[in-house]
Structure I
Amino acid sequence: MVKLKELLLYTQALMQAECFKDYCPNGLQVEGKSEVRKIVTGVTASMALLEAAKQASADLILVHHGYFWRNEDARIVGIKRNRLAFLLKNDLNLMAYHLPLDVHPELGNNVQLARKLNIVPMGFAGESNIVSYGTLTQPMKLKEFATQLELALQRTPLVIGDLEKIVSNIAWCTGAAQGYIDIAIELGVDVFISGEISEQTTHQSVESGVSYISAGHHVTERYGIQALGEHLADKFNISHEFIDINNSV
């Protein structure tokens, strides 16, 4: 068991949350009970995750996508009302880390995805080091790398580019980061990986020669939150369970 305040202070420092200009508040978003025995982690604080966390006897729900996004409707109505009411009724804490979790050098979504895909990280680019870049352990055809990615993530990706092209240098950013393909083009990599794709991404990929892989927003961001939950469980000798609420995007 750990006091909520102790866990929060440690996690805020670990994630360096104050260093980011984010689209949402990072850290404790909804306060519940003052002591934590079990953390449940998940990608998004959907109602399905909240209900599963309650069934799992969680005291704290830790997610990548929480609430109170910039420019959203501030009224507590509809879906937002239902989620908040559920958390408060069940005395559940909700903590969320968005950009700090994407880029954390040990626990973050980007570094965890690299480990899943056998990419050797070499450096970072963009504001807050949001884009990672590195190399494959050995060059291979784009179609072979796409197959390797599909097996690792258990999700069929959308691939733009010449499947016979030999690729080695990779840039990536999890989630809805297709707009950062411009950074990948500047880096001169062979492939840029992100979670989603926009209409213009296809043209940017084709015209630049940088292949693009849309691997799935949810699936590319499953790993950082698990790593953070496991780290906190080890640090404070408490329980942790990752609950994957499937999302096809």
Structure II
Amino acid sequence: MTTNEPEAPVTSDIRTQFHGELDHIQAETLRLAAMVTERIPWGTEVLLGTDLAAAQALIDADDDLDVLSIELEERCYQALVLQAPMARDLRFLVTALRLVSELERSGDLMVNVAKAMRRLYGTAMDPKLRGLISRMGEEAQRLMLVAIDAYAEADEGKAAALDDMDDRLDNLHKDYIQAIFESHRAGNVDLEAGVQLALVGRYYERIGDHAVNIGERVRYMVSGWLPEHTGAARVAARTEHPPPGD
């Protein structure tokens, strides 16, 4: 039997369910972010405390991050395929996918810190190196917290500030590398240990980069801006107004 009743309520129910799914994806992305952020001081404590059992616990805990990351990716893909979202909803899902990747990689970096500690086991680090490692860990965690706050609040200004905020971690990383050279010259750290320590510094520095990347994706989610747009605008300007002599 046919009916002339409007279909709007059905459509409305579908959209309500869809936005409920978006809320769930955001909540689970924030849960993943919290898990990753907690691992930064955990990894620093493992490294400085030379606790082999704690290092293995951190490595094993990465499985939980992987499981949640896969679940989130699948939910995002399903929403993209089944709902064919547009405009802001599409940007939201694309952003969530990118954030999951950035967060999962950040978790892997702290696993690398734990593995580096096992290779460094028995190596004595001088107070300057230990202090710089502690400060890099704190700064990496601060950047990640700001990035996740920007995502939770859809705050484009906070997201844009991350690039400049990352300079502090970059400077700490430079000081740390210099301190490794000084410790090696003083005979306190051999070459093999120096290489492992340098890699540890790189892991923290990369977490800062991931936080900056999250900020860029938040800006895309909010306004559609991407860093590539700036480069594209420069190319367009050069094409429209070529330098004299071209």
Structure III
Amino acid sequence: MEKTESLQSNLEDGILTITLQSESKSFTLTEKNLNELRSAIQEVYDNDAIEGAIITGEGDEIFALGTHVSELLKLNELNARKFAESGQEVLAFIEDCPKPILAAINGYAFGSGFELALACHFRFASENAVLAFPEIKYGIIPGFGGTQRLTLLLGKTKALEYLMTGKRINAEDAERMGLVSGVVSYKEEMLKKAKKWLTVISNNDDLALGMLVNCVNAAENPDENGFQSEANGFANCFKVPELKKKLMELSDNKYLFNRI
């Protein structure tokens, strides 16, 4: 188990659980905390023993809140852009990870905390989870990619509704809208379900999983040809020597997928 001032990491059965924490029990994405989070995600990339990761909050009430006011007061037009770009880079690092990363939203996820959850490949929520972008009430907007990811998930009109009003989204509505994959009654049960979910995914081929992340991200990137990314990813899968062996095991079957 590794621990920093803002994170606690625990690796068990191939799943790294990253717990966001602070002395006040209200984790915020300061520049320092962003750097520590990036280091934790780098470990997910580099450590072969890690098959997937869960990001969750400390306790039962708060996943992560927006950037602390004291941090915002330091910003001006120039360094605010740099701060936003730094946050975007860390969250894109999560989104691009070839291993599955799941947000277990155990309570309030506001502002950049909501943005962090949206950057993960999957999201589960406890029944008391609440999601919101309240920035508009203070004359600012999300800066870590929240406007983009929420629009891709909900569509333009619905995203603007929540961005322009700051309305809160409860766990039930989040599941109905497809923002989370499931709602679980309490945190411990949610973490069990999250680990089971990631274990099922990680039992599949690592290279193919990474190619899927690349292809789906390409579908959302206007600068990339998603169909070409898919063709390239499909071809890359044939680099793995074990693939032919797996296919040979299925050679007696008329159809590739009749064992599913």
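Computed from the coordinates by the stated procedures, all read-outs in this text should not be read as laboratory data. Since this is a predicted model, take the numbers as computed values, not measurements. Cβ atoms are built from the backbone, for glycine too; each structure is taken alone.
Some notes on this structure:
- Which entry (I, II, III) yields the derived value 0.75 for FRET efficiency 1/(1 + (r/R0)^6) of positions 100 and 204 (r between Cβ atoms, R0 = 25 Å, to 0.05): II
- When distance in nm of label points 7 Å out along Cα→Cβ at positions 20 and 124 is calculated for each of structures I, II, III, structure II gives the greatest result.
- Label whose coordinates, when helix-only ellipticity at 222 nm (-39500 (n - 2.57) for each DSSP H run of 4 or more, over all residues; to 500) is calculated, return -11000 (choices I, II, III): I
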